[in-house]
Structure P
């Protein structure tokens with residue numbers, strides 16, 4: 001396809017073809033002029049010296065600028081806008097007229113003369129046709145690179161949105177305003193695109209490229225759009241039948257047939273008031289029509305223009321900074337204005353892009369892979385990898401708006417966002433990718449659909465979680481971290497795990513369901529989970545590891561026990577129980593108590609891997625902030641001393657205090673007990689560790705100087721009802737310090753339950769604990 005030196009396909013009419021210069025005049029609201037014979041009424045009503053003006057500019061005519069297909073249409077639209085937007089103060093669009101000067105007349109002098117009339121609010125020479133805001137859209141060989149669909153920071157992550165109902169634009173309607181399109185392009189024809197008004201005039205490659213970015217059909221050829229499943233695509237042309245050209249009229253034609261929440265894209269820029277290639281809303285008539293559109297609930301996305309202008313410095317003939325949000329003269333149309341940035345991250349503002357506080361969002365302004373066409377509008381299979389400018393940036397933001405609208409409409413609430421809500425959401429830095437230098441670029445953020453979807457506003461993905469403690473709701477917390485009720489060890493299999501442990505079982509919050517491992521036979525582990533997200537979770541893998549009881553449980557202590565996959569975990573925060581994971585007898589090292597670590601993972605809510613915890617910073621973050629992982633270091637122990645207890649009458653509670661896996665770190669050991677009066681508690685510890693923590697041991701007369709492993713040990717009395725805190729000391733890397741709590745419950749109290757725990761603290765934050773509940777003797781299950 002041949003192009004000229006600006007990248008425009010050969011045969012395209014050039015900007016300005018057929019344009020007739022007009023002066024746009026807006027009379028003040030008290031001036032009532034009819035649509036017909038307006039000039040006569042100006043003279044009759046004393047609105048201005050029309051005769052003198054006609055004598056100076058012979059042959060001038062006065063006609064309404066904006067026409068309505070039905071006489072009461074404007075009144076109906078403004079009334080509907082008032083109901084939807086109580087803050088809306090409608091401009092009188094009937095007050096806009098076009099004055100057609102004779103050939104060769106000085107249009108600027110005519111506008112100046114009209115501006116001097118007392119009855120005139122404003123008069124200006126209508127901007128001429130300005131080519132759409134693209135930059136050198138060269139016809140390079142097509143590639144498969146549509147990086148704007150990719151995850152942030154590269155793109156807007158449209159691919160993620162497609163995983164959710166409505167995220168592909170299903171049910172949504174788009175109107176695009178510009179010059180021309182190839183409606184029967186192989187990647188568009190299935191949409192059945194129609195023209196609302198105006199002409200399909202020229203620059204067909206441009207409109208095709210715009211629509212390709214947004215809605216190219218998922219049909220095994222060419223590209224795929226951001227929202228390929230749109231329910232409706234319509235267009236309005238700025239070139240009018242009979243040779244006219246307008247921006248305000250096609251917008252008015254569009255909004256007359258659009259509904260609340262539909263999206264209108266303005267692929268146009270203009271020259272006015274001495275500024276080149278700036279947003280079209282600089283023109284007063286266009287601004288007023290856009291303001292009507294947004295008050296009607298129509299989301300308007302507007303190209304920011306390719307003039308490289310700092311919009312904060314733009315002033316109108318009245319000296320007002322209409323684009324500067326910090327100025328008292330700022331005029332807000334409610335549209336989303338879009339700037340252009342580089343295609344590679346970090347995305348830097350491209351030099352041609354207008355910028356300033358009025359720009360809300362940005363998109364790729366270069367290297368966009370999309371559809372194309374030729375100057376005769378006959379080719380239906382052309383593509384380009386070089387679509388550029390705020391022309392290519394605006395469709396990216398438009399696609400994001402349509403995806404968000406679809407997602408919201410498909411959500412349980414079933415609502416669409418209004419223009420203010422949509423703009424706030426898409427322009428929120430929390431929901432987008434900042435540019436390379438936000439303070440200098442001043443082009444807002446590129447929307448990130450994943451951030452919007454995963455945020456609590458939509459809460460669409462599944463959010464499966466394991467409780468760290470009874471009462472845990474899946475949020476980051478400061479509660480217990482090793483007391484999960486959701487990993488259950490049984491010595492025999494359970495016929496109906498859901499009925500026994502799930503919602504409605506009566507055991508939902510029971511911490512005493514777990515038992516000691518029984519050696520010499522298979523044991524069985526059941527995992528309970530909830531899904532607090534906005535969609536069902538499918539194929540959820542629950543993986544369980546075992547470890548010796550330890551106050552610090554980093555992955556170097558874990559051993560894989562097994563995993564199970566749940567086909568579905570329904571939304572609604574209902575307790576769902578897995579089938580049993582068999583712990584084979586040959587894999588159980590000995591009878592007794594073990595710690596268990598559980599991890600959940602599903603495609604749209606992936607869990608961490610053990611390797612993630614080997615990094616100490618990750619480990620301390622994951623403990624409380626990742627609800628896909630939990631620890632059950634909670635042991636149910638008979639408060640009756642075992643036979644041949646050593647020392648007699650004491651219940652032994654063995655555990656490890658461990659070091660970090662990477663390097664030596666300063667930590668502190670604490671023990672908290674809630675035992676009855678006359679109970680006794682002793683900590684048995686290696687003599688070296690006792691010296692390290694500067695403890696003052698006592699020797700128990702009936703205790704040997706060495707423990708069962710042959711290590712020299714000493715004994716410390718522990719506060720049986722309260723907290724015992726040891727000094728902060730350096731724990732060597734991967735240290736394994738064997739400890740035993742020795743607890744004696746008075747015989748008359750052994751029919752009751754008591755709880756105690758030991759924990760390790762790092763920099764004031766708990767990083768692990770072992771909990772024991774002493775209960776009356778139970779029968780194995």
Structure Q
């Protein structure tokens with residue numbers, strides 16, 4: 001009930017003039033009681049440092065800076081309980097001026113760092129009260145139950161191959177069954193685990209091979225360990241795609257259906273996630289960090305009716321930095337939003353505005369740049385020509401947001417960003433149009449990231465359009481595929497050319513200029529597959545029912561080097577060719593020793609199955625598999641050896657190879673001996689069976705009074721004296737000649 005002011009003396013009209021009327025606004029503000037609003041304007045702030053009565057005002061004043069960033073809070077509206085021991089309970093009740101401000105505070109301040117040691121957790125007071133009424137919070141304190149320690153399985157035990165041969169594993173998905181196998185080269189794969197209906201759509205390895213991912217309507221599950229038990233689960237309904245961070249700390253899930261939270265709640269997601277499509281999870285805890293909705297992508301084309309056609313969804317929509325500390329998302333034409341992990345807050349609380357931005361990509365490693373003491377993460381982006389402004393490619397350093405290098409470009413139709421695996425180089429493939437815009441040509445703008453000032457080298461001697469580009473992993477060479485034809489979605493693949501490039505030889509540890517090495521014309525190739533260790537590369541034609549050629553190249557052939565290539569850092573040699581009809585996928589194993597080519601029923605239903613080759617292109621195994629879907633090698637984590645140890649191993653590789661060659665010979669000899677022993681055993685078993693049958697037959701004849709040889713009993717035994725000797729003369733003409741005598 002609002003207080004009454006009737007008890008105050010009313011001034012007489014003749015005693016006070018209207019202009020001198022008393023102002024009671026201060027009393028109204030002091031004694032007026034607001035209408036009942038409930039507790040919707042209250043929030044509970046947890047995660048505060050422990051203080052006493054003396055230091056409490058200082059903490060409240062410091063906390064007010066955060067609280068007033070999203071609403072209006074007075075110092076007397078912050079209630080921080082103090083215990084009997086004179087110390088705070090590390091939480092506070094805060095009253096905002098409206099329920100809307102309280103909701104905004106929960107969204108903006110939850111999981112925000114107060115200082116280096118404390119992170120705020122902000123929730124509405126009504127939510128806590130509601131959970132308590134529903135019985136989710138017990139009013140009586142019960143100490144937490146500490147579960148007994150159970151030793152977990154070693155998630156990387158598979159690296160210790162029990163055979164001692166350092167074999168690799170792969171997963172194969174066929175029909176409704178998924179199996180994990182050891183690769184046995186020419187022999188049949190050795191099954192490790194096989195399960196029916198293990199996944200509902202596809203399987204996927206984590207980047208370092210720790211987990212196998214299965215997809216279900218209820219969400220994502222991760223499997224691993226020697227017994228292949230479920231390690232983690234992430235409840236994202238109707239999930240379609242997943243993406244791991246490079247260090248396997250975080251996971252992104254996406255569904256084309258917006259999340260719908262039921263009235264009785266969700267086991268992992270909250271009401272704030274309702275209507276979202278993306279969820280970013282912490283793999284270790286299994287908890288969601290933040291969710292996002294789909295962005296409306298800009299229209300680039302129109303249909304026959306003139307209506308805009310939206311772009312297909314870009315995947316991955318959230319791209320990870322090499323150190324797992326940042327994840328970023330692009331808003332086409334406007335900005336790039338960089339989020340800090342694990343709290344998933346925007347870097348500097350705002351997106352990086354870049355007008356016209358079309359694409360971006362993080363450096364796959366932390367580049368050690370010359371003249372830079374503190375190494376930060378890098379990402380590159382490009383913008384098209386806007387008005388009179390040229391197109392631009394730029395490198396930005398994060399978290400400082402410093403633009404390290406920019407490059408202006410003209411007459412640009414499209415650009416693609418290609419990082420080398422060590423982030424030593426960045427190649428920007430620029431498609432340029434002529435003045436009439438009727439023809440296209442491609443130039444390669446190569447950023448030398450590790451060199452001072454990040455110089456840019458231009459490879460502009462390419463007359464045709466580049467349809468594929470691939471860097472050598474951990475190397476400085478690349479392969480391109482070009483075509484002069486218009487690339488269209490037709491059954492007949494266009495005629496292409498395959499070109500190889502490598503640096504010139506220079507003194508010291510520097511990398512020379514990139515030079516053209518060789519070109520192979522009149523091909524149908526459309527795909528490039530480098531060995532993960534570099535040096536070997538496959539150029540192939542995939543997803544074609546007309547051509548299925550594969551060519552195996554060696555960039556460091558140990559034979560004689562042509563005179564024209566003396567000054568280049570490569571010796572190219574075509575080692576072998578192969579053909580796999582209807583090939584859809586080509587996968588190198590993580591060691592670069594073997595290659596699996598497969599024809600998936602997801603692309604076509606003819607001659608599905610896989611072939612296995614060694615790195616030289618010699619076929620080891622061919623197996624048709626009905627309803628074959630996937631073959632994926634299990635990745636390996638980064639080596640624990642230092643660069644010096646790896647260098648020492650490469651130096652003494654010939655000595656190590658002798659040991660391995662002897663082991664291969666022994667294994668082959670033992671395999672041959674096993675075959676001979678098996679055949680001998682089968683022969684002995686058959687002879688023993690035959691002797692047993694003859695013995696049984698003899699016993700039956702004796703029991704029936706029959707002679708041993710029924711034929712002798714029928715004809716009678718002939719005396720040796722009555723035997724006759726029959727002599728037979730056979731004449732054989734050795735040679736015959738005919739001579740005419742006159």
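Supply the structure label, taken from P, Q, corresponding to relative contact order in percent (Cα under 8 Å, 6 or more apart) with the calculated value 6.
This figure was derived from Q.
Where does the value 17.9 come from, among P, Q, when mean count of other Cβ atoms within 10 Å over residues 424-431 is the thing being computed?
P
If we compute distance in nm of label points 7 Å out along Cα→Cβ at positions 440 and 672 for structures P, Q, which one ends up with the highest value?
That would be structure Q.
Kindly point out which one of P, Q the value 125, 51, 46 was derived from, the read-out being Cα extents along the principal axes in Å.
Label of the source structure: P.
Figure out for me which of the structures P, Q the number 19.4 belongs to, where mean count of other Cβ atoms within 10 Å over residues 256-263 was derived from the coordinates.
P
No value in this document is a laboratory result; all are computed from the given coordinates. Since we're looking at a predicted model, the values are computed, not measured. Cβ atoms are built from the backbone, for glycine too; each structure is taken alone.
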